[in-house]
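I've put the structures underneath this note.
What follows is calculated from the coordinates using simple rules that are stated; it is not laboratory data. A quick note: this is a predicted structure, and the numbers were derived from the prediction, not measured. Cβ atoms are built from the backbone, for glycine too; each structure is taken alone.
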Structure I
Amino acid sequence: MAAQVDYNKCTMCGGLTQPRCVEICPDEAVRVQDGRIVVTEFLCEDCNECGIVCPDDRAIWVPVSAVTF
């Protein structure tokens, strides 16, 4: 299962050039499309790096049962 996004919580926080989850994703599975965060499921390796850096109270996360680290 890939990272999940709660669009009601996501504020598109600012990293250096993009939202933090996009910048941190080692697999380039998280991107901005049409003004919102999108996760490409087949690229996501369930590492939860995006969830760790998210300042928006679990706006993006990987369910604990799927975390691979």
Structure II
Amino acid sequence: MAIARVTEIKASSTVSFDDALKQGVKRATKTLKNVKSAWVENQDVQVDENGDISEYRVQLKITFILDD
């Protein structure tokens, strides 16, 4: 029987939501072992003084399997 844990992270990108998601998962796998899935809990953008989007942000839930 496997035991899984879910942890929450936030990631950002100046390119897109998709890039923020990829960067978040990539970074999580550097620290967490046995990452099995991720889902986007929330997303938002940072807007600069000109009204342009300056940063895309995602809040992720990462699921990983605990070692025995």
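Worth pointing out:
- Highest-scoring entry among I, II, by Kirkwood radius over Cα pairs in Å, for residues 4-43 alone, is II.
- In terms of distance in nm of label points 7 Å out along Cα→Cβ at positions 12 and 52, the structure with the greatest value among I, II is I.
- Origin of the value 42, where relative contact order in percent (Cα under 8 Å, 6 or more apart) was derived from one of I, II: I
- Identity of the structure behind -3000 (criterion: helix-only ellipticity at 222 nm (-39500 (n - 2.57) for each DSSP H run of 4 or more, over all residues; to 500), calculated), options I, II: I
- The maximum of Kirkwood radius over Cα pairs in Å over structures I, II, that is, the highest value, falls on II.
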